[in-house]
Structure P
Amino acid sequence: FAPGVPVRRFHGPDRTLDDLTGGFVLTTYGTMRSAAAALAGRSWSMVVADEAQHVKNPYSATAKALRTIPSPARVALTG
């Protein structure tokens, strides 16, 4: 739906956000939890949480980590 827009996979031992200039960043909930500080250290235009049942419990570590990521817009997808 957006050809030409860069997509970066943020996962695995060599993951980095260095030299990130726009586009999309894809990660897993597990990586997001373990790298929450790195993700929270940047400003994001939008955060999209797919399979939102993983953050249904607002007291879970995953939901808490997700809320630390600064963004003016958030979308949760499920189904």
Structure Q
Amino acid sequence: VYAGNLPFAFEEQELSQLFSQYGSVLSASIAVNKQGFSLGHGCVIMSTEKESLKAIFKLNRTVVNGRQIKVHQDK
């Protein structure tokens, strides 16, 4: 699952906790630049497709720390 427009201070643990409300998170990662700073987007792998779809439905366009996040199936 792709998560975009994340707060730049958001950490992988927070991303995992956000998605864990909707199922079991196998992994959560946030893209960073060469200096280690967040690029504001990441990827979450849920244990089932059903859980992934539920997280997408519930989290897309929600506001997290003042930013409206974008959540959809990763390509």
State the single structure among P, Q that was used to calculate relative contact order in percent (Cα under 8 Å, 6 or more apart), giving 29. P
From which structure (P, Q) was helix-only ellipticity at 222 nm (-39500 (n - 2.57) for each DSSP H run of 4 or more, over all residues; to 500) calculated, if the value obtained is -5000? P
Upon calculation of mean projected area of the Cα convex hull in nm² from the atomic coordinates, which of the structures P, Q produces 4.5? Q
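One of P, Q was used to calculate distance in nm of label points 7 Å out along Cα→Cβ at positions 29 and 45, giving 0.8; which?
Numbers: P: 2.7; Q: 0.8.
Corresponding structure: Q.
Work out the source of 3.7 here, i.e. which of P, Q gives that when distance in nm of label points 7 Å out along Cα→Cβ at positions 21 and 61 is computed. Display every interim value, and only then the final one.
On the way: P: 3.7; Q: 1.6.
The value was obtained from structure P.
Name the one structure among P, Q that mean count of other Cβ atoms within 10 Å over residues 5-12 of 14.6 was derived from. Spell out each step's value before the answer.
Details: P: 11.9; Q: 14.6.
Going label by label, the one that fits is Q.
We did not get these values from a lab; they are worked out from the coordinates using the rules stated. Remember, it's a predicted structure, so these values are computed and weren't measured experimentally. Cβ atoms are built from the backbone, for glycine too; each structure is taken alone.
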